[in-house]
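Chemist: Structures for review follow.
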Structure I
Amino acid sequence: MTDLAPLDLSCFDDSDEERPSGVFSVEATRESRPRSMQGVVGASDALVDIYRVIDRIADTNCTVLITGESGTGKELVARAVHTASCRASENFVAVNCGAIPENLLESELFGHAKGAFTGAHANKSGRIAQAEGGTLFLDELGELPLALQVKLLRVLQSGEYSPVGETRVIKSNVRIVAATNLDLEQAVAEGRFREDLYYRLNVIHVTTPPLRDRAEDIPLLVQYFLHKINKRTGREVHEVSRAAAQILMAWNWPGNVRELENTIERAVLLCAGDKIEPLDLPAKIRGLGSERRVSPKLPDTGLDLRRAVESFENDLLRQALDRTGWNKNRAANLLGLNRTTLVEMLKRKRMARPQAA
């Protein structure tokens, strides 16, 4: 487990209690929970569950299937499995099945013999051989062609494979961890993915949660990325202003952890001082240009001010809740409220999440 350097993240605390200035422990009430494991950072329930799974299965040889949206850290989970295992001293070899042309992927995975095809001027070992004794990580597994799925199934069933252009059988000792952001069950139903391979891979299934479902990890992630980026760039940015923190907590993060890291790196590079301010964040995250401020006009006949204010308030509440998928923590941050205040307002106004049709 990697320790994080202490940084001033008190601006992320939205409680009503006064806290002393200086370092604020984001997870002070959960000190026993791990905050990171080989780059997988967080103390939310979803992340703690993943840490527990990794602890329990790391030293086995079972296959692991990691699913989740793009940018949620699937490869980091795969590396954590490898690093925590008895194979850690051997290679971790990653293959992006969607980035290699189909006609080259078989050779890339299994290797080839000299003369096996045009351009094969020498024998070449594949990624499976390179990962011997260690872990082979197959990213974007859903892009693997059906013909290669058969060969991969053979590796999983018997540990055997043959390089392209050879008849000799090679026995391998490699653990396979795979990842995808596709629905493999649907792909099986549509005939795009072999059912037997799916069940061979899906012995242990880990789902990496989207960042919008674990917003409580954002302060820890910001802390981690600031430390990492400062070290790499030589910058000394150690703080996030309260206004910038509220924006980070309110954004829905469609690109997940990868988007957050890119945002923090951009902010560090653009930051004029040692503190990230709202202007250091991208305009789309700040919400600039999405809503134009319009001055209200008083009708000639007058209006009921209380009713107009109530209507305006209700409209802003609904916008904040809709924008954050009815996540009350992020909606409250977007509105500059405490969560408890927002909850009480919703109760008083009898506002509830619309039921899905």
Structure II
Amino acid sequence: MTATSALDLSSGAADLLQALIDIASESRQEAVIADAVEAALTAYDHLDVVRDGNTIVARTHLGHAERVVVGGHLDTVPENANMPSRRVTVDGEDRIYGLGACDMKGGVAVSLRLAAALTAPTRDVTWIYYEAEEIDSQFNGLRRLADERPELLAADFAVLMEPSNAVVEAGCQGTMRVDVRTSGTRAHSARAWMGHNAIHDAGEVLRRLEAYEPRTVDIDGLTYREGLNAVGIRGGVAGNVIPDECVVSVNYRFAPSISAAEAEAHVREVFSGYDVTVIDAVDGALPGLAHPAALAFVTAVGGSPSPKFGWTDVARFTALGVPAVNYGTGNPSLAHHKNEYVPVADLARVEAGLRAWLTA
């Protein structure tokens, strides 16, 4: 799809999804897809469209007592020989394959169709299509709106259309990355006894991780599984030098019942005696399913809610005091895979659920 191509929001969800996939939109390169989304939404008189960078916000102003947000990110991870899109039937299931199909252009396709079609929803709706979700938080378009234009995020309830197998996934885990550092003394490897090998000392760090038993935490009837894992290791100076430093990078995924500060205290306890540096940390989001708006949403879309494993931008809305859930197309375990896909049936199911909620 070229930079001048238009998105037809009245086309079928599968066709629209393929059109979106075929617009390359790796993080920090979303200008073309943002242009297409902005142009498509501006054509509808019932929507007030605002652009902030490569983030597009389209709002209804019908005077309803309740306002809700439906949001999704436009960016993808880098291409992995999975462009352009393709439609394939596998074991009787109609699927759309391609970069970002699952995470999360399937959800974007559904929300764009509804934004165009629902001229008189029973709730005022803020539709958000934002940039740079897949990379460092400093670039995230939703974070920028929260910091600089929070009035655009004001709402009673929010839905993030992250992949969730077309059922509600509530809350999200918090996440933290730390570097656990061991120190030694450099020496020539031919005279190793004159130094102290920091890489050898990292063995104890790895043994603690191997012995670690992660918690399972029940919240509002949902079970969140935690995890503490090494995700990288670096050290060494040269092939003939005893290394004086080794760093084990560790990722902690923690239940939303604890804060990032409490998570940090726990990690420091696990690695007591070592130099621990926090690289980044964000709080999770409690499921909040007892909130009246969440109950109304779950009732409208149906299904049994599940916990969200991983971190999503529902946490940003929770921090703003807006209850939020994940609800989108595709299997989240396929996100970022070369062969990610969305079942066409998911597109219809999620669209029907959102339509029922927004017109009830």
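Bear in mind these aren't lab numbers, they're just calculated from the coordinates by the rules spelled out. No experiment lies behind these values; they were computed from the predicted model shown. Cβ atoms are built from the backbone, for glycine too; each structure is taken alone.
Chemist: Ranked on distance in nm of label points 7 Å out along Cα→Cβ at positions 65 and 313, which label among I, II comes first with the largest value?
Modeler: Answer by largest value of distance in nm of label points 7 Å out along Cα→Cβ at positions 65 and 313: I.
Chemist: Now, a different point. Identify which of structures I, II gives the largest calculated value of mean count of other Cβ atoms within 10 Å over residues 137-144.
Modeler: Between I, II, the highest calculated value is found for I.
Chemist: Continuing with this model, one more query. Which of I, II yields 18 for relative contact order in percent (Cα under 8 Å, 6 or more apart), as computed?
Modeler: Going label by label, the one that fits is I.
Chemist: Quick check for you: by Kirkwood radius over Cα pairs in Å, which of I, II is greatest?
Modeler: When Kirkwood radius over Cα pairs in Å is computed for each of I, II, structure I gives the biggest number.
Chemist: Still on this model: -8000 is what came out when helix-only ellipticity at 222 nm (-39500 (n - 2.57) for each DSSP H run of 4 or more, over all residues; to 500) was calculated for one structure; which of I, II is it?
Modeler: Values: I: -12000; II: -8000.
This value belongs to structure II.
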